[in-house]
Every structure is written in structure tokens, then in C-alpha cells.
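Next up, some structures in C-alpha cells.
What follows is calculated from the coordinates using simple rules that are stated; it is not laboratory data. If you're wondering where the values come from, they're calculated on a predicted model, not measured in any experiment. Cβ atoms are built from the backbone, for glycine too; each structure is taken alone.
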Structure I
Amino acid sequence: MAVRKRYWIGFPLAVLAFLLVAWWLVGRIQYRLNVMDVEDYEPRSTLKVSTHELRRAKYPFVDVHNHQWAMPVQDLSKLVREMDSLNMAVMVDLSGFRGKYLEWSQDNITDHYPTRFVLFLNIDFELLDDPGWPDNAIKLLEDGKAQGVRGLKVYKSLGLTDKDNSGKRIAIDDSRLDPIWAKCGQLGLPVLIHSGEPSSFWDPRDKFNERWLELKQEPGRYRSPDKYPTFEEILGEQHRVFRKHPETIFIDAHLGWLGGDLERLGRLLDDLPNVYTELGAVLAELGRQPRNARQWMIRYQDRVLMGKDTYKLEEYYTYFRVLETADEYFDYYRKRHAHWKMYGLDLPDTVLRKVYYRNGLRIIPGLDPTLFPK
């Protein structure tokens, strides 16, 4: 009995000791061979060039792509002070949702800062087979507009994971959704729609994938071909909706995931005058192709809006620097989104004004024009 007891105590200790020794040896070997994980590699540039680290936008701007998840109960005064420091005149909270959450969110805004925040509501598209569809969803839009809602936000789950009552994926261009898009056009509510994700999420997770680090850190973002429609299927569905509803204004989120193919995005905008786009979470695509992106932004200056997505004060500084300066070779704020360096586009003031606020004033109803220069 004593022998068996010593075995059950000694064996795990021996295994633990072996693992510790192995871990130490691996570390020593890596050190001797100068092996380093890409996540740890943070080289400090020795380049000596002019820098302009901006913390405030040159003009007041509308952030058309933001999320404030505690809006019903949030103390907005601190947030407004931060917005003022950035020169953000209006924040569009795309997470208005519906029901009491929407009502309480709108009440908080109306009671405290009615001109500084805008809400877009959200629809549960998985109800499209339930009794009352589409009438209930249409009433949601009508009531929302009466409450002060300024648009509809569509999350990426539509086209990726949303399913109908039969368990079938709901395509973005499913005809059962047509009344929703049409009603938004009738009510003058723009639709900010996020469809798909970076195309690299569908590519093999190998050394050739420029989103390899992101897929390593966030493995759930990989889109296996046996579980999801292809990148091109999703974009095709979205673009067919744009064409089918020319009276509805669509804001194609995240540069339509075509920031790495601006020529194709330009053709889409040329073909569809009801479509706009925004910069949320994809600034890095422009910052790595400054000459091409500058020409593109000048050409499509009437169709692009400022957007950030996840709210974090200091991350806006990189937006200002890319859009406003001619700085070279500086870091993006999130390594897994861009292991490459940024370059400033040095956009003309006429373009900055449109991207920052004039395009938003034109297509988002009810914004207070006195917050912006004439």
C-alpha cells in the first residue's frame, strides 16, 4: 500500500519536473538560435523623418460607426468631454437595438446631449418566418423614426450565421427581406450594413495569409469553407440588394471589405449612386497604399464617411495622422490588423471636410448643422 502511495505521489512530480526541464531547455535553445515569436517582435524604427502626431481632427467630424453598449444607463458627460478633445461633433451609436433598450437609450440622449448622439436600430432577421413578418419589423422602423432613430444597422450575422426556421442560412438578398430595405428608403433611413469579413479569413491559415496573426489570436474568425458561404457569395448577395433598392441609401461598412481592391470598390460606387462607404476598422488598408488611396479618396470624396468602430480614444489619433498628414512609416494601433507601417494621405481640406462631416450631414437625417463649419 505504501509503495502504491509513493507511486501516485512520485509519478506526477516526476512528470512535472520533466516538463519544467523541457520548458527551460526549449527556452534556452530558442535564445541561442535567436528564435522569437512574431507577437513579441516590436522593432523600434531608426528612420529619422518629420512626424505629426495629431490628437485632434482638423475639422469637426461625424463618427458614423461606433458602438456604446451601455447607452441606456451611461453617464455621457465623460464621453462628451473625450469627443470634444477629438473634435468629434456627433457619434452614431449603431447598437440601438430595439424595444426598451432603444427607448431608454434614446431617453438618455434626449435628456442630456440630444445633438451629440445618433441612434441606429437593429432588427432580428431570424424572425422572418414568424407570424407578423414583415409588419412587425416595419412598425419597428416606423416607431423608431418617430422616437428619433436615424437609420438601420445590419450586423454581419446576416449572410453568415443567421438562419430561418428551417435551419437554412438567410442570404442577404433573400426576398423576404425586401420590404425592410424598401421601407428604409421610404422613411429616409440610411442602412449601414456590415456584410462579410476580410477575405483572408477564408484563405488557408498558412505563412502566406497576411491575417495569420489575427487568426492565431482569434481562431473563431476563420471561415471554414464547409461551414460558411464564400467571400464572393456574400459580397454578391449584398451588391444585389444595393441594385434592387436604388431608392434606399446604403452605407457599405468597412470599405465593403474592398479596401485592398480600391479599383473594384470604385466600380461599385460608380454603378450605384445610392451606395456610400466608411472607414471603420479598415484605415490600415489605406495607410499602406498612400498614393493610390489618396487619388481614390479624392475621386470618391462625396461617397466616403468617417467611421472608427470600436471606441478607444487614442486610436483616433492614427486616423487623423493618416488622413491629414504626409508622415511616413508609422505604426497602426493594432498589430494583428496591420503588421505593416502607415503612410499619411495628406488629403486636401476640401476632401477632409466632406469625409469628416459634409457627407454625413447630407445622408444622415436630423444632424444639427450648427455643430459644423459652413
Structure II
Amino acid sequence: MSNDPNKHFTKAMFVHAWDLEDGNASQLMQWARSTGLDTLCITATYHSGWLIQPHHKTRRLRWSESGAAYFHPNADLYDKACLRPPLATGAANIDYLRMAIDHANAAGLNVVAWTVGAHNTRLGLKCPQLAQHNAYGDLLPHALSLGTDQTRNYLKALVRDIATHYAPYGIQMEGFKWHSVRHNHAHERDLVGLSEMEQQLLSLCFNPETVEKAHAAGVDTVAARRAVKQTLEAAFQHAPNRPAHHPRSMQELEEREPELRDYSRFLRLLEDSLLIEIREEALQGTSTKLYLQTGFSSSLRSALDGFAVWAYGQTPEQTYDTVRSAISKLPQDWRGEYHCYIRLGMGIPESAEQLREILLAAKTAGATGIYLYNYSEAPPAMLGWLRAALHNL
């Protein structure tokens, strides 16, 4: 992939649907346009969060509803799935996504629908048989299992609904993947001190339907489950230490346990095949682009229009190195988009000058655009830095 100086460089910002409430939609669009943004990535569906809003008209704290939709779903599309997108409380009488697209079109801005998929506590609790279960049978209620037909039908219908009835410029998929025990919705505690590998094992999906499909594909799921539990039990029993020769990475463990390696590969195949099916089925007949919030994957290069590299909290030098490293791994013949995510807050950027340098570093390193995170939570001073930082970018 070459860095073409003549190629359009996207200047986007993440925006929550509630930023449009209280008649703020037109004002927000005018601000975005005058600041130099050309794209707003607005929530169509979102998970729960406890957010500080430093510049909202009236509120400083917001608890976002779990798994809520900020558009009006077309019920007919969900006939093949028992799941339905649950409407946010404030969205019953206001179609926020429609409002965003109408106002954005009037302002000359593109809208990308920020769509959270399998990360949905409300639906996981409503239909626990469709959520991830770990090797012990414990429920991960915040994570729908990609191995169940109902989950897959729901996620395809969700994208189809947005693409066909709203026709946004793009859909940015968040959480269309397997999830971890981390990043849940409650106060998380771990006195054992699990490593990243051990957390991954504790999260690995053994939903009965998923296991049945893996078994039908020739995977020894009994041996895979046994390997997971034996490794975790060793960590639980020996904490804060670990026994001799305890694996330090998934790669090391899978080399010892080929059945677990086969099962992990099958789960990755389920994830990839879902995204391919979304492209082939959900977007059929539309011009909507499909973006993923992860790095480039060769197995998905034909299914997706863009990937992303994260540079949260990074200096200009670090941002350049991070983006350059990601871009250097791309095939030379791939011409999709590769966006750099930059966070406005938590210390960096420290000044308007540094923000400008960070954005320039991302562009110089080869990113095809920047996505700023996010309007709702960014300190107002940082929002004020944007106009100068984006000028002539």
C-alpha cells in the first residue's frame, strides 16, 4: 500500500447519539464542518458505559443503556433471529440515526454508523443460550456467541437494517468478535492476577451450539476444554505463583495442546466467516462501506473497506512509529482505507501544537484518515484546538 498524497484523507470524529439531543443536531454539524471535519461516526447501537461529559449543556455524568439502539429497527428483517435491537429510552420517539444523516447531508458531512454488535449485556441476559460460555460453563452475559445461528442472523440483520434503510456512507463495526471476561459492565476483580493468556482461556467460548459445530468439523472439543481447564486450575491453585513450565502465551500452550490449537482456529474461522457473510449478504445491493476497528487481516481483505490502527495516548513520534509499523505490513496491492484512532483526553495531547503534530504524524506515516475519540467526552479545550490542528491536513 502506497501513501498517495492525492488520495482523500478522512477527518472524522466519534459522536454519541445523545450529542444530538435537545435540538443540538444542527449546531453540532455546523461546528464539525467549520472545524474541518468531513465525517461523523455516530452511534447506531452502543453498549453500557459510565461517562463524564465535560461540555454537555446540562449533564456531567451519563450512564449509557446496555446494548441500546438509536435507530428505529425494521422488525421484518429479524424474522430469522429471536433477537431484536432494544431501543434506547430516548429513541422511542426520536430516530437519532435518521436525524444525524439528514443534518449531516445538509452540512455536507459523511456519516459512518458506529455499530456495536455482539457486545450486548441486555441481549445476553435475555437469551443466555446465545451468549458465550467458558470452559466451566460460566456465562459471559455481555458477549453473544458467534457460534450460534441466532447471533449470526441477528448481526447480519442489524447491518442490513442500517445499510438499506439509512444508507450511511459506512458502517463501522465494533464488537463483531469474540469477547473477553474483561471490559464487562460491572466492578471487575481478579485477586489471582491472571495473565493475558489466562484471561483469554477463561473467556474462550464453549457455548454448546458452538462446541457442537466444532465437533462436527472434526475438532476434539473434549480435549480442548480439558487443556483450558487444566491450565487455569494450575493458575488458580498456585497463585500468586505458577508451576514450573506453566505456559506464558497462547502460542506456547497451543504448541503443547494441538486440540486446543484446532479449536482456536475454528473459533477464528467462525469470526471471519461472519464478517464475510455480512459483506456478501447484509450489504448486497448497497454502496455502504464496511469498516472494522482492528488491524489488517488478509483473510478479510475482500470483505472490508477499511481497518484501523490505535494510537491512544501516544506522542507524535510514537504515533508515527505505530502507524508506520501497521502500514508496512499491508500488501502492496491493497487499496483500502487504514484509519488511525486518536483519543482527545487523558493527558495527551497536551497542547494544540502537539495535537497538530500527532495528526500530521499519522498522515505522514501512511494512514488514510484519522478518527478522533470522542466528541461527548473530550475536554472542551481540546475541541477548541481542532480547527488549527486540522487546517490543510
Mean count of other Cβ atoms within 10 Å over residues 57-64 gets 11.1 when computed on, of labels I, II, structure II
For which of I, II does mean count of other Cβ atoms within 10 Å over residues 89-96, calculated from the coordinates, equal 24.8? I
Candidates I, II; distance in nm of label points 7 Å out along Cα→Cβ at positions 25 and 241 computed = 6.4; producing structure is II
One of I, II was used to compute log10 I(q)/I(0) by the Debye sum over Cα atoms at q = 0.07, 0.08 Å⁻¹, and the answer was -0.34, -0.45. Which one was it? II
If log10 I(q)/I(0) by the Debye sum over Cα atoms at q = 0.13, 0.18, 0.24 Å⁻¹, for residues 233-320 alone is computed to be -0.74, -0.93, -1.10, which of I, II is the source? II
